[in-house]
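Structures are listed in the sections that come next.
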Structure I
Amino acid sequence: MTLELAPPDYPAPAKLNLFLHVVGRRRDGYHLLQSVFTLIDLEDRLRFRIREDGVIRRVNDVPGVAAEDDLAVRAATLLKEASGTPLGADIEVEKRIPIGGGLGGGSSDAATVLRVLNRLWKTGFEPEALAEIGGGLGADVPFFLFGRPAWAEGTGDRLREVEMPPRWYVVLAPPVHVSTREVFAAPELTRNTEPLKMEDFSAQRLVGREGGFHNDLEPVVAARFPEVREHLEWLSRHSASARMTGSGSCVFAAFDEHDEARRVMDALPEGMHGFIARGLTQHPLGER
């Protein structure tokens with residue numbers, strides 16, 4: 001049996017890694033990273049109906065993602081187990097964020113599920129506890145719960161807020177799905193980039209390679225996926241800030257003005273696809 005319908009839908013925004021350095025590897029195989037995450041206004045949308053019978057299920061099809069593998073369902077299950085609530089939920093996931101693009105869509109969905117069901121189920125977990133629950137689902141989940149532009153270290157779980165100026169991003173989505181696991185397992189991956197200090201970071205230094213910021217995963221992915229390399233090479237001709245986000249496949253470039261981003265998008269060759277996104281200073285659920 002289901003209870004009254006919750007408010008109509010909830011956002012799960014995408015993210016960009018403005019750079020991504022692999023600075024080491026722990027004995028358990030987890031990689032040590034440095035990155036700056038920022039939220040963008042491309043969003044999945046989630047809808048919930050609370051159930052009295054304790055059942056958790058996804059009620060719609062998501063191409064390429066089986067319900068039992070969906071991080072949204074897994075997040076709800078973990079929250080239910082951690083809280084002991086007798087309630088369940090029907091979850092509808094409207095995907096707008098490309099899957100396998102390095103934009104964190106699955107992790108963002110999981111974070112939104114934790115935020116929203118924690119409230120609707122009245123389970124009462126503090127944000128730090130939700131991050132601990134969600135951290136096992138993916139390294140990006142704690143960031144989406146943190147909900148602000150952040151300097152990230154460790155496995156992506158140590159977060160400190162950073163100031164980001166207003167930015168517009170051209171994001172291109174090559175038609176390939178990149179496995180994060182396979183990229184991090186690649187023998188040619190650089191794993192010893194010299195760690196930087198947060199104080200060395202500035203948004204201006206992200207423009208061009210001379211600032212010392214890059215994505216260590218980018219050469220691995222570009223060598224294995226010609227489509228990623230082609231999109232990156234084209235975007236690099238229009239902006240010195242062009243780079244890949246996360247483990248790919250999406251690539252992006254930052255612009256100070258929407259008109260600049262629009263001019264690049266208008267020049268996009270036929271057969272390439274992308275979008276313009278605005279950077280966010282706070283998760284849209286931050287005030288709810």
Structure II
Amino acid sequence: MVVAATGFFDGVHIGHMAIINQVLEIAKIKKEKSAIITFWPHPRAILQQDAYKLRLLTDIEEKKRLILAAGIDEFIVIPFSREFSKLSAKEFLSDFLKDKYGIADLVIGYDHTIGNDRTITQDRIIQIAKEVGITAVKVKEVSNDGMCVSSTKIREHILEGDIKLANKMLGHNYSLNGVVVVGNRIGHTLGFPTANMKLYEPLKILPSNGVYVVSVQIQGKKYKGVCNIGLRPTVNMGNEKTIETHILDFNEDIYGLDIKIDFLDKIRDEKKFADREKLKKRISKDKEIAANSSLY
């Protein structure tokens with residue numbers, strides 16, 4: 001038999017980790033396997049509930065890596081569809097969890113819902129689970145300095161550029177993954193060559209426009225860096241938002257390679273400088289701040 005939790009787990013934040021740790025604890029006591037059952041794509045993308053606003057903290061591969069690293073035995077992905085969305089709580093608990101995946105114990109969060117009834121209470125879920133032969137337990141809400149931890153709150157902090165608070169709620173650094181692509185080489189002309197990133201998951205949420213202290217991972221090695229997200233108003237490069245990272249003490253050709261950027265802190269908002277010389281001076285200061293950061 002299997003001990004499990006279900007949900008989208010976007011971000012795999014400290015609230016999710018409370019659920020995951022409870023799954024691991026019960027599985028250890030009962031000497032059973034542990035599993036996390038999630039869905040892909042996001043239900044909003046299928047049901048078109050403000051889908052244009054949908055932005056993710058983690059793509060499916062990040063989510064899998066974080067959950068398995070926590071010690072979970074099985075990471076199960078159920079393809080989300082309109083047909084699947086019509087299942088009742090009882091059908092999901094019985095047909096999927098009990099019969100298909102052999103779930104004997106289920107851990108649920110404080111605001112967890114199951115099935116097509118979005119108003120169902122956790123106590124009712126526990127009751128229905130009992131009826132189909134599953135023991136369900138509820139995990140309390142997790143807070144950070146009195147603030148409820150949720151994927152929604154973390155997205156808000158990232159959009160506001162409050163990376164340190166977002167990372168605190170995540171329990172790990174917010175990151176972007178992509179490939180290094182050829183840019184317009186403006187950074188080279190300024191004396192600060194940058195790696196331009198194309199995201200692997202276009203729906204990943206981007207921090208607010210500005211300059212950030214980042215940790216850069218390329219080919220298994222980590223480097224200090226300064227990342228600029230925005231429109232580069234000083235050099236008048238149009239309305240296309242870019243993700244450009246100047247990697248400190250690094251001078252290699254990395255076009256076409258995977259790149260991972262961990263955001264550590266925001267240095268400043270993006271701004272338009274009077275001329276390129278003033279921009280270069282400010283970039284030098286940004287580099288110094290990143291080089292001396294205690295967050296690495």
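Quick notes
- The greatest value of distance in nm of label points 7 Å out along Cα→Cβ at positions 18 and 122 among structures I, II is that of I.
- For 3, 13, 20, 17, 13, 12, 12, 8, 2, 0 (P(r) over Cα pairs in 5 Å bins from 0, in percent, for residues 82-169 alone, calculated) the corresponding structure among I, II: II
- When Rg/Rh (Cα atoms, Kirkwood Rh), for residues 34-97 alone is computed for each of I, II, the one that comes out at 1.01 is II.
- Comparison of I, II - label where relative contact order in percent (Cα under 8 Å, 6 or more apart) is highest: I
- Label whose coordinates, when mean count of other Cβ atoms within 10 Å over residues 242-249 is calculated, return 18.8 (choices I, II): II
- Given -0.42, -0.82, -0.92, -1.12 for log10 I(q)/I(0) by the Debye sum over Cα atoms at q = 0.08, 0.12, 0.13, 0.15 Å⁻¹, calculated: source structure among I, II: II
Read-outs throughout are calculated quantities, based only on the coordinates presented, and are distinct from any laboratory measurement. Owing to the predicted nature of the structure, the values given are computational and were not obtained by experimental measurement. Cβ atoms are built from the backbone, for glycine too; each structure is taken alone.
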